[in-house]
Structure I
Amino acid sequence: MPASLAERRYVVLVLFTVDPDQAEEFNELMTRSVDLVRSGPGNHCYDFNRDPADPNRFMLYEIFDDEAAWEVHHARPEIAELLRLIKPMQIGKPQRSVWSAPAAL
């Protein structure tokens, strides 16, 4: 029987399309955030990727203990500042989807 949702990790997948003139700066800012987020409470995975076929598209894959841990992550001043900096670089809204993964991951 599958684990209940309470026994599962909170997974977030975000796809970004970025202004071509700002793609390198976006990439740099997001890449610098990786170690900070990975060392944060409740984080199990934080992978930032760039589309090799379209250098203006990026993917963020995050796994947290639960939604509350993800919310704590987003409340961190460093993350709020990062989000403020990258928002004007984006073309349209990011595509965000939420998933669940076995807690054993």
Structure II
Amino acid sequence: GAKRIISHPRYDDVATVYDLSLVLLKEYVIYNNEIRSACLPKANEPVPLDVPCFASGWGLTYHGGRGSEVLKIAEMKILPKDECRIKPEEHAIVFCAFGVDRSATCQ
């Protein structure tokens, strides 16, 4: 179980930005096929385009719907920054990806 949940200090549930939290577990876990660490790039480090990428979460499953009660996962392909339609000032905190097999995420 979770001992503590640490949300990003700039999290905004209205704008849905910085929607990331760390979970401190009560006990150690042993890595296996289902439990692994998540390696995140450093600030301003480019995300390689050819690495496997997945999005997961309990977000909306359709426009106007409610959050999922089951953790969802979607395989994604990363887009180069020059093809990404986000504001240049957001490039430091956002990277663009599109869903494979009709799966998608907004972030």
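Quick notes on this structure:
- Of the structures I, II, the one that 11.4, 34 was derived from, the read-out being Rg and Dmax of the Cα atoms in Å, for residues 28-67 alone: I
- Ranking I, II by relative contact order in percent (Cα under 8 Å, 6 or more apart), the structure that comes out highest: I
- With Rg/Rh (Cα atoms, Kirkwood Rh) computed over the structures I, II, the top value is the one for I, the highest of the group.
- Mean count of other Cβ atoms within 10 Å over residues 20-27 from the coordinates reads 14.5; which among I, II: I
- Among candidates I, II, the computation of helix-only ellipticity at 222 nm (-39500 (n - 2.57) for each DSSP H run of 4 or more, over all residues; to 500) that gave -10500 used structure I.
Values quoted throughout were computed directly from the atomic coordinates according to the rules given, and no laboratory measurement underlies them. No experiment lies behind these values; they were computed from the predicted model shown. Cβ atoms are built from the backbone, for glycine too; each structure is taken alone.
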